[in-house]
Structure P
């Protein structure tokens, strides 16, 4: 099946494999004063929608909100901006994601590039690489970690926290997975990693991406 190409607008589309851009397309820039609500549905309702963002650049005051479902009544995953970049994998808990984009009058920037993954593929570093049996899996973007041994030290530090069930650093994918009882600890864990830089002796970048509910256990929002 030929890949489909979508730019953000008002409306709903169905997609297999494809690309998703801001209103400027692959190489252009979006314009100021834009307000769109755009939903991408997977062709098959039995398949999770997985997207991989490879570029994200917004002007000050502009934002992209993402909802885990077919409309804005679904749980909000996050609001992304120039201070909270959307990079890497974005996975719906079902077959749809809804995007709400706002740009301030007079603003313009490169926007984003995202791949809508085929049904039989997933980006390297998706949460399928980490298995948990209860609670939620908190997924972080982790950049700047220098060695596997430093990753092991980080896992040991997290293991000492009573609310952490398990954790795993993926060096190649630059991701950190933390299995917790619930997602209320998401930013506490991020603060711990920031403090852990003193032990490492160098700076790293840690950003909370989202929580994924472990099937059959609790709510992830």
Structure Q
């Protein structure tokens, strides 16, 4: 009987893990999710999500937040045992990001950033707060792609708009805080990120000689 149960669990491990992950995402972030393809390696310490969508809380209308065709993560298993999140490789493709402004003039992205990645003292860079007892310690290599970003105003739909960002396979190394994403904020600004409410900054102009 025990062997039968083990076979069933291993044969359906993707389904079990998907259900657990959906519950964990809801509990730690408040986001509902639809996980499409999902696989994880028992021996090789990697997780892959495909065709997944994440939805805002009721505070932001329950609307779409992220459309993620692919997210691949290779993690440090020893760090995980120490309740640390150390990612060796993270490849994420954000097909669509929706910035939603609610009736209280608050945007979802700023609300989530404030909760999950607060600014360091003095208004500096952001880093992930501990979640579920796990401390984020960094990403060795991040491969980031961003497609379209939309702005949705729940109070005034006439203000809705979208921008094709078009970032493909940008590489960042040793990411611990937002300061380790050099040039990303400025590039998002240039590509129109400010038009759709992304918290980005214009490129710094060189000082006058």
(message) Between P, Q, which one scores greatest on distance in nm of label points 7 Å out along Cα→Cβ at positions 47 and 167?
(response) P
(request) Work out which structure the value 2.3 belongs to, where distance in nm of label points 7 Å out along Cα→Cβ at positions 135 and 199 was derived from one of P, Q. (result) Q
(request) Supply the structure label, taken from P, Q, corresponding to volume of the Cα convex hull per residue in Å³, for residues 103-182 alone with the calculated value 165. (result) P
(message) Computing relative contact order in percent (Cα under 8 Å, 6 or more apart) for each of P, Q, which one ends up highest?
(response) P
(message) On percent of Cα pairs over 17 Å apart, for residues 63-110 alone, which of the structures labelled P, Q is highest?
(response) Q
(request) Figure out for me which of the structures P, Q the number -6500 belongs to, where helix-only ellipticity at 222 nm (-39500 (n - 2.57) for each DSSP H run of 4 or more, over all residues; to 500) was derived from the coordinates. (result) Q
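Rule-based calculations on the coordinates, nothing more; no lab input. This is a predicted model, so every value here is computed, not measured. Cβ atoms are built from the backbone, for glycine too; each structure is taken alone.
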